[in-house]
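What follows draws every value from the coordinates through simple rules; no lab data is involved. On a predicted model such as this, the values are computed, not experimentally measured, just so you know. Cβ atoms are built from the backbone, for glycine too; each structure is taken alone.
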Structure P
Amino acid sequence: MNQKILEELGLSPNEARIYESLIESGESSISAIAVNANIHRRNAYDVMQRLINKGLCFQIFSKGENTYNAVDPDKLTELLAEKQENLRSILPLLKKKFQASIAPEEAYIYRGLEGQRNIWRDVLRVGQDSYFIGAKGSWFDPNLDAGRTAFFKEANRKKIKFIQLFDNEIKSEMPNFPNHFPGDLKYRFLPKKYSTNSALHIFGDFVVTYTGVTLGKTDKNIVIFVIRSKNLAESYRTWFWYMWEQSSEGK
């Protein structure tokens, strides 16, 4: 487990093994390091030099054989901070290129719970009000708890409003749900005879279709159809307001 985490910080497998072995054994000769880390002695010299260059190890000179030791593990947090800072420095340019590459109209599919998290990222990126037809509280599946909390925190910061036409069953099956909605919510209820197992989400230029959703649940294998089209999204919002006028007000 430790080695995997060290590799995720940017160390090679051999670097991770040697660094961890030095943490455990302390000051050691290159021969002992090679044995403890199960690495060929010839390769151990090159690996040690890379660790020294990264500031994770240092060499101790002596009249006999030189030895090596690891730097305090707190150095690892500095490596992580450097990676984060490097990422922050290029994010503006990456976002600019990403926006320029987005086609004016496109269609694609998201799958599973990560697909839902992608939708939340899109909502936050667009930063416009969110409209829902056939809402069922499916975002409040326990499997989405962590991501949902972060999503609503940022959505509230961006003052995104959620205008929702709930399926009528919300009244009886989840009666207190609207009162505990963590965002800026405006809602009504569709007539009971128009309940379905699908839902429609409109925000910005996006129209998102869910199928197979149920009250308070998001299937782990859900398929989410996404269409990006300004004209289509505006049309759906027009139809949304017609349905809104035909629906009962929330109490």
Structure Q
Amino acid sequence: MIIDTHMHIFDEKYQNPDDVVEEALKNDVKKMIAVGYDKKTSLQAIELANKYEFIYASVGLHPSEVLKEIDENLEWLEKCLNEPKVIAIGEIGLDYYWDKSFKEQQKMFFKKQIEIAKRNNLPIIVHCRDAIQDCFDILKDEKVSGVLHCYSGSYEMAKEFVKRGFYLGIGGVVTFKNANEIKKVVKDIDLSFLLSETDSPYLTPVPFRGKINQPAYTKYVVMEIANIKGVSCEYVCSKIENNVKKLFKI
């Protein structure tokens, strides 16, 4: 069984999400996590999870969305946690790639959502782009479990996160020819700390680069992890399934 631990197939880029789900199942992707990034998409993730037994939801406020947020206490997020298919808080975190002018607001909402996760005994799904040190500084002493979604940091930082029990989300980038750093991370970090994901509709793996990503393509991520590790795809899937059970309790 293949698991896509991070997808957004409620996105308007998909004409028919049901077809996307069907294609995933044909490609042995039997569990998926729909990940919200604001109130609207978090509710969409829950709706999708409630429709399919094998889809789960994560809810949260993405760092790029914090300036639009009018509910400073994130009461909507707390309400989402009453839904039984919600298994994580995310995606949350820091993103300095496009705009560094509101770092403090990002940090404030990141910390608030970590506290919500801790109060509700839920793991977090962390978005971290061009902000790895600040992300680490916030997380290093927190008693919270989670995954660094679409991990893009160095091998050295990967070791530090793993030491603290965090998992690393591996997506389509690992299939790119010149993605040397993430290939090194996959090679040298134990499989017990890796998760497979797509971030659909983004970061489409080889051989479909340039097209809209979908959960069915998780198998290409798994194949590349297996190739780098020198093990079978079945072994990779088994280890990742065990990791998913440990982290998300599903």
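Points worth noting:
- Entry that produces 23.0 once mean count of other Cβ atoms within 10 Å over residues 15-22 is calculated, selected from P, Q: P
- Structure with the greatest value (metric distance in nm of label points 7 Å out along Cα→Cβ at positions 71 and 215, set P, Q): P
- Of the structures P, Q, the one that 25.2 was derived from, the read-out being mean count of other Cβ atoms within 10 Å over residues 31-38: Q
- Origin of the value 1.2, where distance in nm of label points 7 Å out along Cα→Cβ at positions 95 and 135 was derived from one of P, Q: Q
- Structure (P, Q) behind the derived value 15.5 of mean count of other Cβ atoms within 10 Å over residues 79-86: Q
- With Rg and Dmax of the Cα atoms in Å derived as 16.6, 49, matching label from P, Q: Q
- Read-out FRET efficiency 1/(1 + (r/R0)^6) of positions 47 and 151 (r between Cβ atoms, R0 = 25 Å, to 0.05), computed value 0.05, structure in P, Q: P
- Test item: helix-only ellipticity at 222 nm (-39500 (n - 2.57) for each DSSP H run of 4 or more, over all residues; to 500) calculated as -15000, pick one of P, Q: P
- For the set P, Q, ranking by relative contact order in percent (Cα under 8 Å, 6 or more apart) places Q highest.
- Each of the structures P, Q was assessed by FRET efficiency 1/(1 + (r/R0)^6) of positions 63 and 199 (r between Cβ atoms, R0 = 30 Å, to 0.05); the largest value belongs to Q.
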